[in-house]
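> The next part holds the structures, each set out as structure tokens.
Nothing in this text is a laboratory measurement; each read-out follows from the coordinates by a stated rule. Only a predicted model underlies this, so the values are computations on that prediction, with no experimental measurement involved. Cβ atoms are built from the backbone, for glycine too; each structure is taken alone.
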Structure I
Amino acid sequence: MIIHDTKFEKAKLLEIPIFRDFRGDYVETFNNNIYKSLDVNVPFVQDSFSTSRKDVLRGFHGDNETWKLIQVVSGEVYEVIVDLNMDSPTYLEWQAFHISERNRYQLLIPPGFGNAMLALTDNVVYYYKQTTFYDRSKQFTIPWDDPTLKVYWPISKPILSMRDATAQCLKRK
């Protein structure tokens, strides 16, 4: 496994070895001993999947307690994370990644970050592990197109949930 730094100290892009031959692919998506040896030592307690069709945009969602380890099982997404930790030197900065079934990248997202994804293909299967149990009452949601963030998205009219379509814009600190 290769760990790539991101612009954020604790967020990491993880490149996982893929064994490919004439039969297909084999990928070990999680081995706690390997992650601990790489100083990625967070206690995951819940795994979740979502499926999306092309042009669905989910997020920005997050909370101040949960680590997430995300990956794409099928399809390709444009993934964006934003630092929402008010005391951080990178507060309100964002970074985008292409994560797909072909590259098998994983993204480790620390607490206090919002993450959003845009499905670039049909039949996206998005998988994530998290260190807390899902609790909607502790989560924040900010608009995908919040003018404070100025995130580049390769789409102008995504398919949104009611939660994402009605999210409140950020207030500057």
Structure II
Amino acid sequence: MDDTAAMPLDAETKVSERPADHEAELRLWLRLFTCTTLIEGEIRRRLREQFDSTLPRFDLMAQLDKAPAGMNLGELSQRMMVSNGNVTGLAERLVTQGLLERRPSPTDRRAQLVSLTAEGRRAFRAMARTHEGWIAEMFAGLKPGEIESLMQLLARAKASARKVAAAGESK
């Protein structure tokens, strides 16, 4: 008798040998991805049409709105999860438009801090108010209790994914 037949399968083996066992998880992943893609695409379209802006520009300005003292480009790239080069180019364009200002870091002569100008803060906050309305509109089909339930379930999904990611990083 084969001893391996009685041993439980690990997740990786289950997926490769019995993908039907994970049909619900795969469908969930695709549903989450589809929702994210749909919402992000609509936000990008609206930012472009109503504010002649991009989502990365909005995200950079949002990070700086939370940090009135400013931050260096390395911090921005980490928070936005993009390369330093992407942030540098975006910041340069915003400086040219008068929405950001640059100044030397008081703690590191090699670094520069960027922060929103008064005009940048006004422009961002106008976009943010409108953005909040768009998000509310997109989720208007859900009842408050459904939103809370979804938030709890997604928190559990996020914790599960982080646990797996942390285990993979420690290998």
Structure III
Amino acid sequence: MKFYLYHRVPENMKGDTLYPLNILKDKYPEIYASGIEKYKGREQVMEWFIPNLNCFWNDVIHLTALHPKIVKEALVEAGYKGNYITRCYEIDPSILTVENTIVYLYKSEPEDGKFDPENFVEFKPKDIEQYAIIPQSTKEHYKRSIENGKMPLTFAWVPHIFFKGSVDVKDLNIVHD
């Protein structure tokens, strides 16, 4: 079975290229403005520095190995009753340059904006399968958030694949939950 990486199709996507948020700041300021909305109340995240790639949180494209169906199933299992429909680009991990890609295991959040080096492992496309399982800590986060009447952070505690670069999406499949 082939495993892929996924990135949500932005509602306000322009062109055929996915860019990191900080590049959008100059290229498409209106898309940048809507993109930073998801950090409202947790703006410090945008200042987290990723030493392995020598850049900030918003200088990379965030990818996941979780198919959107897995995310939706976990949300429903946790009690989510809303309309969760998401479309994602399906990205072959082999198109990413290894030297510009790292896996953030999300074992812990940075302290004072600094990541623990143990939070990262080398990106190896052949290892993607192990990141395609939703962590129990994520399921618990979903349940707690929903019980408290809040929408959970969809990818909290899910390993992130950070890619420092842009991705041409013109010929990619789009999948949904």
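> For structures I, II, III, which has the highest computed value of distance in nm of label points 7 Å out along Cα→Cβ at positions 31 and 119?
Comparing I, II, III, the top value of distance in nm of label points 7 Å out along Cα→Cβ at positions 31 and 119 belongs to II.
> Given a value of -1000 for helix-only ellipticity at 222 nm (-39500 (n - 2.57) for each DSSP H run of 4 or more, over all residues; to 500), point me to the structure among I, II, III it was derived from.
Among I, II, III, the structure yielding -1000 for helix-only ellipticity at 222 nm (-39500 (n - 2.57) for each DSSP H run of 4 or more, over all residues; to 500) is I.
> Using relative contact order in percent (Cα under 8 Å, 6 or more apart) for the comparison, can you identify which of I, II, III gives the largest number?
Largest value of relative contact order in percent (Cα under 8 Å, 6 or more apart): III.
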